[in-house]
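Alright, structures below, take your time with them.
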Structure P
Amino acid sequence: MQNFHSKSMNDLYRSFLLLETEDECRAFLEDLCTIKELQDMAQRLETARLLSEGKNYQEISREVGISSTTISRVSRCLNYGDGGYETVISRLDGRENNNEV
């Protein structure tokens, strides 16, 4: 993507930080994305969680209904990315363990 760190991209990143509730986040994402895009992102996050739990590609494909190509892409992000998946997964897991979700 050209100009990946453009002002508009930075505004998008900051917009998430301005949301205060899950309902606000849901409303913003549903306005911003198609249902398919949201489903794809949710599948990728679930795939990252399952990979971090040690599940194999076949188990994940069967459970999540996602292609091995996408699983591989998520795996590369987990192994060589900027740590975004790990940050979110650990925080979600922490909330679930504290019954906050």
Structure Q
Amino acid sequence: MRTTFGEYVRLLRNKNKLTLTQLAAELNLDAANLSKIENGKRDFDQKRLKRLSEIFKLNIIELNNEYVSDKIGKHIYETNCTKELLEVAEEKAAYRRTLNRSLQTL
């Protein structure tokens, strides 16, 4: 999805006709903090993903993928990563996967 995670939360909230105050209460947040999340001024707390998935009846794995991909995308943007650096990072991730598999077979 080509939105930030905060924008995604806003889309879900609007689609389900919830106010900032209503969703914030469901997430145990105040409306000002939820507004900052939706506007990209504050990060969503990963501990609240499960509750968000329950509120909107979303698959937690897919929701977590949206969350993590946004975190990675934000980091790539903030550090001005090159394509070459990303390719090396993917190689390192692949290597870590093989290490993990090796440890599981021990």
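What follows is calculated from the coordinates using simple rules that are stated; it is not laboratory data. Treat the numbers as computed from the prediction; the structure is a model and nothing was measured. Cβ atoms are built from the backbone, for glycine too; each structure is taken alone.
Per-structure values
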| quantity | calculated |
| --- | --- |
| Distance in nm of label points 7 Å out along Cα→Cβ at positions 50 and 74 from the coordinates reads 2.2; which among P, Q | Q |
| Highest-scoring label, criterion being mean projected area of the Cα convex hull in nm², among P, Q | Q |
| Of the structures P, Q, the one that 9.9 was derived from, the read-out being mean count of other Cβ atoms within 10 Å over residues 18-25 | P |
| Relative contact order in percent (Cα under 8 Å, 6 or more apart) derived as 23 - corresponding label from P, Q | Q |
| Mean count of other Cβ atoms within 10 Å over residues 42-49 - highest-scoring structure of P, Q | P |
| Comparison of P, Q - label where distance in nm of label points 7 Å out along Cα→Cβ at positions 10 and 26 is highest | P |
| Structure responsible for 1.9, with distance in nm of label points 7 Å out along Cα→Cβ at positions 66 and 82 calculated and labels P, Q on offer | P |
